[in-house]
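Structures incoming, each one as structure tokens.
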Structure P
Amino acid sequence: MLVNLKEILALAQKRGRAVGMFNATGLGEVRAIIDAAEELEAPVILAHAEAHNVYNDIELVAPVMIAAANRAKVPVCVHLDHGVTAGMIYRALRLGFTSVMCDASHLDYAANLRMTKEIVGVAKSMGVSVEAELGRLASGEGGGGADGADGGAVNPQDFYTDAGEAGGFVRETGVDALAIAFGTNHGFYTAKPVLDFDVVRNVNDAAGGIPLVMHGGSGVDDAQVKLAVEAGIRKINYYSYMSKAGYEAAKKLVEANSTQYYHDLAAAASAAMKADVRQAIKLFWE
């Protein structure tokens, strides 16, 4: 059942839990994500990241993702993750995505506000939800996929979302969800992240309870995920460790020299990713 982000996050708000967003770079991921959600009877967000467009162009994957969502037995939102350029965002809108992320967090506040308002104006007229980002994760978006390289020698607190700015930003733009920075990173963690849940609570209060989004959710331990959800996080982005599970399963087959067919590797990777997605959904939603 295809729904937009506003609808799916309303379910999360009512339940006091978070919906998982999982990036798909191919059919194996699409099947893994949808199958896991259906088995758990949980809503899910199926995403294509602009940074992943080098692997599968949005023109090719959009029909597959939307068809899978329409056939699903659970609510599925088809989302553009980290839409950095207006061109990619408008392509997603034209192709039928039910949600887009306008990521102008690399711009100054005024430019971020201006671009986000423009996208919201167009998307809302089409019944499409919009997520924006205020503050930035210390690690960049890109590199090997939707999750980028480690942030390096920077102070993550310098990038945290300011509650005062968040309140005005949400009111002026009319976004449906806001991604915030409070200590997570994209990619693989080299050390246990230290999250500031006061940032989440303060932004939640200042922004009137708008659904908040945690990026860099894969690799955060269970206890911290639960605290983030309690503080107001309603959408959790997850990719790197799902992808790693698929890689490890395929690697095991290669090292065992038990097949010479790529489709065996792909099937093993998809099954492993499905198991990883199931585990994540249970943590976020149940």
Structure Q
Amino acid sequence: MKNSIGLAIFSALIFFSYTTVSAIDSASIIISPVTVIQGEPILIAVSNADASEVQKISFDTVSLGIFTYQNKPTAIVGIDLYKKPGTYPVLVTLADGQILETKVIVGTREKIEAPLGIPEKLGGNTPASQTKLVTSLAAENKSLVKLRTGTKSFWKEAFRFPLKEITITDDYGYSRTTGAYSIAHKGTDFRAKEGTAIKAINRGVVRVAKEYRNYGKTVVVDHGLGLTSLYMHLSKIKVNVGELVLPGQVIGLSGKTGYATSPHLHLSVRLNDISIDPLKFFELFK
């Protein structure tokens, strides 16, 4: 009799433990990479929880778009090139009301400057051309912010490079000095001889397909959740606004239109209008 009672109590305890401990109780935040500096992105993932159990993910009080990556609810943060170095909070609100918290330390990017002249087609190196360059760049940048973006992620697979062969000719984050002005290079330049096929880095919708004075022939692809990729200085545009493009689809041909002295591709990646290092972005999905 005692053995029967003991077995019943033991079984009840096992049942109780299995019905009160759920995955959400052991959910935790995973930050990748663990170190980040100004201008770089990070992934915030929630382990031991599914999408329905994660209500909100925020960085420095700003809510982020959530998608599923490697079976985890995930968000991407773009650290602005000029964000003040320091410690910033990451909060995850779960469906049951729990709040998970961790912190991200943003380090300082080394300041590098290099001279860059203005090509003759844009007026050459004169004070008037320098002023025109800065004012027209400001206008172009203004037209490229707050573009329409999908409320869900359009991509279904990892991001890929826009060229078959990759050679970096100019890095993200340094400043180009042009006369009295200093202009941050908020993208990565890839070597690409005239007419090289430029491919979409992932699935998305074309939001811009036009020519600018400085950026030249430009295509902007919206990947959803505030994430966009920008392809500049093209010689030819092969897509139209509103078109759905697939990963690796040719969207244009490389060139040297706009503020460019030789053929190449300038690729920018933006998260909610914050330009981040494209190479560090690709590393998130390795």
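Here are a few things to note about the model shown:
- Computing helix-only ellipticity at 222 nm (-39500 (n - 2.57) for each DSSP H run of 4 or more, over all residues; to 500) across structures P, Q gives -4500 for structure Q.
- Ranking P, Q by FRET efficiency 1/(1 + (r/R0)^6) of positions 59 and 179 (r between Cβ atoms, R0 = 30 Å, to 0.05), the structure that comes out highest: P
- With log10 I(q)/I(0) by the Debye sum over Cα atoms at q = 0.08, 0.09, 0.13, 0.15 Å⁻¹ derived as -0.41, -0.50, -0.91, -1.15, matching label from P, Q: Q
- Answer label among P, Q for the case where distance in nm of label points 7 Å out along Cα→Cβ at positions 227 and 275, calculated from the coordinates, equals 3.0: P
- Taking relative contact order in percent (Cα under 8 Å, 6 or more apart) as the criterion, the top structure among P, Q is P, with the largest value.
- If distance in nm of label points 7 Å out along Cα→Cβ at positions 43 and 99 is computed and equals 2.7, the structure in P, Q: Q
Here, each number is a calculation from the coordinates, and none is a lab measurement. Treat the numbers as computed from the prediction; the structure is a model and nothing was measured. Cβ atoms are built from the backbone, for glycine too; each structure is taken alone.
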